[in-house]
Structure P
Amino acid sequence: MTTTKSEADPVAALKEAHRTMWADGDYAAVARLIDEVPPAHLLSAVGIDAHHRVLDVATGTGNVALRAARSGAQVTGLDLTPELLDIAAVRAVALGANVEWVQGDAEALPFPDQSFDRVLSAFGIQFAPRHEITARELLRVCRPDGAIALANWTPEGIVGQMFAILGRYLPAPPQFTSPPPLWGSEQHVRELFSSWNIELEFERAATPYTFGSVEECLQFYEITYGPTIRAKSTLKSQGRWSECRTELADLFQSQNRSTDDAGLDIEAEYLLIVARPQANDAGGARAGARA
């Protein structure tokens with residue numbers, strides 16, 4: 001019996017599963033939900049100028065990278081899933097934006113040390129399984145006088161709670177992984193960067209999710225969002241999807257701010273993180289990046 005590399009390496013196997021999961025459904029539709037408030041907020045927090053080299057990690061369909069390119073900066077968008085990069089490239093042509101698209105892994109960024117003035121990610125890097133490695137990589141490729149800016153769903157917000165519900169029904173992930181919403185916890189982020197001399201800033205904000213009804217929202221996630229599609233497939237075969245779906249519906253309704261009995265208006269909370277590496281710590285960041 002032949003053993004493939006991914007079967008022999010559980011980390012590689014998980015990343016391959018992630019790659020195909022994000023290619024499922026219609027992530028471009030999900031990205032459109034968050035293409036206004038968070039990307040603009042993130043970019044304004046650090047500022048982008050024409051002389052900057054910018055990296056958007058886990059770019060998805062390019063929400064942040066395309067906005068950054070409008071400033072005239074030299075922008076690279078990296079993602080694990082080539083199908084999403086294909087969509088981003090089409091968007092770039094339509095907008096007349098110049099972005100280099102690179103397939104790659106947030107835990108092994110294919111760039112030299114201190115390559116970028118701005119290292120960014122909106123709802124992307126938090127899904128890389130090993131948070132400590134990802135944090136080191138973000139720091140490694142950022143210049144000492146540069147900035148890292150991240151927007152991540154919080155554990156307490158609607159998306160973090162949705163993942164908590166799904167997690168109660170699905171098999172436990174491998175022990176080497178960390179839950180994605182932890183990247184939305186100030187304490188967790190401080191711990192991730194505690195080995196380096198870095199200035200950290202935090203701000204909680206929210207982006208609107210508006211649907212015609214709770215049912216419309218549920219159907220949207222069932223057909224567009226990779227994690228929900230996979231969860232439904234697994235749980236339906238076990239006869240448990242209906243129970244999980246009811247919990248999700250109750251969650252959405254509990255957060256509903258709509259004054260229309262049929263409508264759904266949710267504020268999806270995220271944590272904006274700005275990390276500024278200090279020049280006297282650049283060598284240590286490089287040395288620790290591959291540990």
Structure Q
Amino acid sequence: MIRIGEIAYANSAPIFAALRRMGLADPYEFIPGEPAELNRMLYAGEIDLAPCSSFEYGLHPANYFLIPDLSISSDHEVESVLLISRLPIEDLHGKMILLSPASASSNALIRILLEKRYQAGCAYRFPEEGPHRSGFEANARIMIGNPALKVYLGKNRSRPGYVYDLSLLWRDFTGLPFVFALWIIRREAVLREKEEIARLVQSLYRARGFAESHFHEMAGEFEKALEIPAEDLVRYWESISFDLNEEKIKSLKSYFDYAEELGLIPKSPPLVFFIGA
């Protein structure tokens with residue numbers, strides 16, 4: 001049985017909901033998790049494929065294939081990947097930045113932006129865990145997923161300092177969209193079940209098409225569970241791109257080049273795509 005990692009955030013909810021509504025979810029096993037958790041599980045072989053952090057592919061490209069023309073990207077504002085800062089971003093030089101334990105792509109992205117766009121030599125750490133952890137001592141922190149989306153939607157009513165959308169910062173810096181997640185397959189899974197994975201890839205394409213034409217209907221179903229108004233969910237989903245076109249591929253290569261330059265990955269990798277049976 002093919003094991004599929006499922007991001008437990010609003011950004012991928014339409015695709016997985018469409019798979020189930022179209023009767024395309026069988027006979028697969030779905031394993032939910034945050035992006036960083038799915039990265040770990042994919043690398044460890046606990047799942048076979050997932051929409052994982054783009055950064056995970058950059059770290060271990062020899063282990064994976066990419067599904068062509070599928071991603072979780074944003075052409076402008078993504079709304080759910082934020083830098084929340086006590087200071088203007090231009091004043092963060094030498095300050096402490098709290099990274100997100102849930103998002104490898106976003107953590108690398110903020111380092112690229114701060115160091116290459118703003119020439120800000122910052123310090124970085126992860127939040128402390130456990131009952132005796134200290135309070136928020138950093139000057140800025142990364143927030144992602146549903147909590148970030150709720151902050152973004154309410155920022156005009158209760159703005160927590162300075163709020164920056166990382167996708168918009170990347171667009172302003174490079175003129176390109178940002179690719180937060182890629183649909184990544186373990187090469188071992190392809191060797192084991194290539195024909196079944198080829199069928200699943202076609203199902204994912206069909207699910208994407210269905211989802212994009214049923215955002216309003218799905219928003220009504222997810223509104224209560226996600227605690228986000230349906231109209232905000234529709235607008236959010238319409239701001240996300242689920243394809244992987246040439247402009248996004250160019251952006252990925254630029255992201256990996258910067259990550260290599262800063263020593264975040266060993267080498268900027270070639271993008272190797274799955275070719276079905």
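Taking 16.5 as the value of mean count of other Cβ atoms within 10 Å over residues 91-98 derived from one of the structures shown (P, Q), identify that structure.
Numbers: P: 13.2; Q: 16.5.
Label of the originating structure: Q.
Of the structures labelled P, Q, which one yields 2.8 when distance in nm of label points 7 Å out along Cα→Cβ at positions 203 and 219 is computed from its coordinates?
Values: P: 3.7; Q: 2.8.
This value belongs to structure Q.
Comparing relative contact order in percent (Cα under 8 Å, 6 or more apart) across P, Q, which structure shows the greatest value?
Details: P: 21; Q: 30.
Comparing P, Q by relative contact order in percent (Cα under 8 Å, 6 or more apart), the maximum is at Q.
State the single structure among P, Q that was used to calculate P(r) over Cα pairs in 5 Å bins from 0, in percent, for residues 107-162 alone, giving 5, 19, 25, 24, 13, 8, 5, 1.
On the way: P: 5, 19, 25, 24, 13, 8, 5, 1; Q: 4, 14, 19, 21, 23, 16, 3, 0.
Among P, Q, the structure yielding 5, 19, 25, 24, 13, 8, 5, 1 for P(r) over Cα pairs in 5 Å bins from 0, in percent, for residues 107-162 alone is P.
Can you spot which of P, Q the value 18.4, 53 was calculated from, given it is Rg and Dmax of the Cα atoms in Å? Can you show the working numbers first?
Values: P: 19.0, 61; Q: 18.4, 53.
Structure of origin is Q.
Out of P, Q, choose the structure whose coordinates give mean count of other Cβ atoms within 10 Å over residues 59-66 equal to 17.9 when calculated.
Q
Between P, Q, which one scores greatest on distance in nm of label points 7 Å out along Cα→Cβ at positions 171 and 259?
Sorting by distance in nm of label points 7 Å out along Cα→Cβ at positions 171 and 259 in descending order puts P first.
The numbers here are math on the coordinates, done by the rules we state, and not lab data. Keep in mind that what you see is a predicted model, and the values were worked out from it rather than measured. Cβ atoms are built from the backbone, for glycine too; each structure is taken alone.
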